[in-house]
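In the part that follows, the structures are each spelled out as structure tokens.
Throughout, read-outs are computed from the coordinates displayed, never taken from laboratory work. Quantities reported herein were computed from a predicted structural model and do not represent experimental measurements. Cβ atoms are built from the backbone, for glycine too; each structure is taken alone.
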Structure 1
Amino acid sequence: FPSVVFHNMIDICCNINKAYLAEQIVKEYSSYIKAYEKDDTLNVARAIINFAKKAYDKIPIDIDLQTFTNRRMALRMRLIIIRTYYETGKRDPLYDYLQACAKAVRQSKDLGDMNKQSALNLIKYTSKLLRNPDLDKARLSQEVQALENVFNKGWLLKKIKGHTS
């Protein structure tokens, strides 16, 4: 059972506001995940679910991503942590974390170009939200809309729309 399929099921449930279905999938299908990637897959799945439920305190923002065997799953966890810091208003740690994530993404040899660009775009535009209290929301929104590669585009657009100085 590939982890990407498992996460796609979790994502779909959470994107349609059915986190309880995602929790059922974890319970019923986690035994089918390949043993060597089970811990990473379940950590990310639980973080996705907790983010969808706005249970930010249950997201392990201090998790050691170096222990992840799959770099794409480590990247997914990084992106969840970025959004968690943002949602909880932890701006100072978020700013530092964004810089560290950008460096890690750029240096990764295990991520494809599209994944790298998608992550770096999320980092770039989240940074713009943090640094520019008087940003032109319409222009920034158009820029993000025009991007082909950006992770969590819907979330980012919501944050731009709701951004206040």
Structure 2
Amino acid sequence: MAANKELKMRVVDLEGLQRRLSAMGAQVSETLHVQCAYFLQPAGQVLKLSTDQHGSTLTHLQASNGGFDLLRTEAVADPAARTEELDATFGRKSTLTKNETLHTLPGRDYTVLLVQIPQVGDFAVILHPHPTVEMAADLGLSEAEVISVPFDEIPALG
């Protein structure tokens, strides 16, 4: 199976999107409370260490066609030591706290991750080997809402 790519969109009406997902029969996972440390990388690359109530994961992404390709992930047993190592090697770019809830849609071959970041906003991330704006339209989201930068590069809400 091909690796999932991400198509990220800003959500103006989160409650409306949640109602649409519910009407579509979405199965909802638990909400994860995630702390992400982003590390300095060349333009177009993202290296982040994410820690939630189940553990820690190091993720490397590459910008691609307005979205992101997942290059690799690895479980991290000792996040404090790994963070110290990554800070020394690359330098810290930023840290974000966010809530993430995965929605699985029956009859559709993509999943939707709802992401809430205080002071930054609400987002929907379509996960699929080839996400399209048609999938976004299926959710009631417009192409104009597509975000093509990592979460830590989105300006805070004014």
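Points to keep in mind about this one:
- Distance in nm of label points 7 Å out along Cα→Cβ at positions 81 and 137 from the coordinates reads 5.2; which among 1, 2: 2
- Source structure (of 1, 2) for Cα extents along the principal axes in Å, for residues 33-112 alone, computed value 46, 31, 20: 2
- Taking relative contact order in percent (Cα under 8 Å, 6 or more apart) as the measure, the highest value among 1, 2 is held by 2.
- Ranking 1, 2 by FRET efficiency 1/(1 + (r/R0)^6) of positions 25 and 145 (r between Cβ atoms, R0 = 35 Å, to 0.05), the structure that comes out highest: 2
- Among 1, 2, structure where Cα extents along the principal axes in Å as derived comes to 49, 35, 29: 1
- helix-only ellipticity at 222 nm (-39500 (n - 2.57) for each DSSP H run of 4 or more, over all residues; to 500) from the coordinates reads -5000; which among 1, 2: 2
- Each of the structures 1, 2 was assessed by distance in nm of label points 7 Å out along Cα→Cβ at positions 17 and 41; the largest value belongs to 1.
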